[in-house]
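Read-outs throughout are calculated quantities, based only on the coordinates presented, and are distinct from any laboratory measurement. No experiment lies behind these values; they were computed from the predicted model shown. Cβ atoms are built from the backbone, for glycine too; each structure is taken alone.
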Structure 1
Amino acid sequence: MAKSGLKSLDWIVKILLVIIYDIYGILRRLTSGSIVGIIVGLIQIFTVNIFGIMWLVDLITVLLKKEVTVLA
């Protein structure tokens, strides 16, 4: 089965997108389809990643699990 979208990105690309303003985490949440994910993604955009906390959480989860898993 072929992967599509954000999940098909390489691990290194995901890490780089998380380091650069957490672009990967925000897009992952906005495209998740869940209401909570969309709301958290929008909050991240307008509060500078909830003052850096979500950036750190996303960086740790991508490093350890190779995917954004918290509120996604």
Structure 2
Amino acid sequence: MMPSYGEPERVVGKAAHVSVAIPGGGKAGEVVVRIRGGSEAYIAYSDQQIDAGAEVVVVADLGARSVSVSPL
């Protein structure tokens, strides 16, 4: 019998730290999310410009390690 690890942890609703500024307007930056007992980097999009160092919340999982974020 295979061990059950449960459902993967979701990133939506998690706070994140902007590591590479997000220019907005469909251009990507990068955020670091604390998840699964560590930190993972995701490509991040936002409707507005968000500077590096800002805290954001993940509002959508776009797949392929990409997320949409909003300022906190």
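Starting from the value 18, 15, 9: which structure in 1, 2 was semi-axes √(5λ) of the Cα gyration tensor in Å calculated from? Answer for the origin of the read-out: 1.
Looking across 1, 2, the calculation of helix-only ellipticity at 222 nm (-39500 (n - 2.57) for each DSSP H run of 4 or more, over all residues; to 500) that yields -18000 traces back to 1. In this comparison of 1, 2, the computed figure 1.1 for distance in nm of label points 7 Å out along Cα→Cβ at positions 10 and 58 is attributed to 2. Once relative contact order in percent (Cα under 8 Å, 6 or more apart) is calculated for every structure in 1, 2, which label goes with the largest value? Evaluating relative contact order in percent (Cα under 8 Å, 6 or more apart) on every structure, the highest lands on 1.
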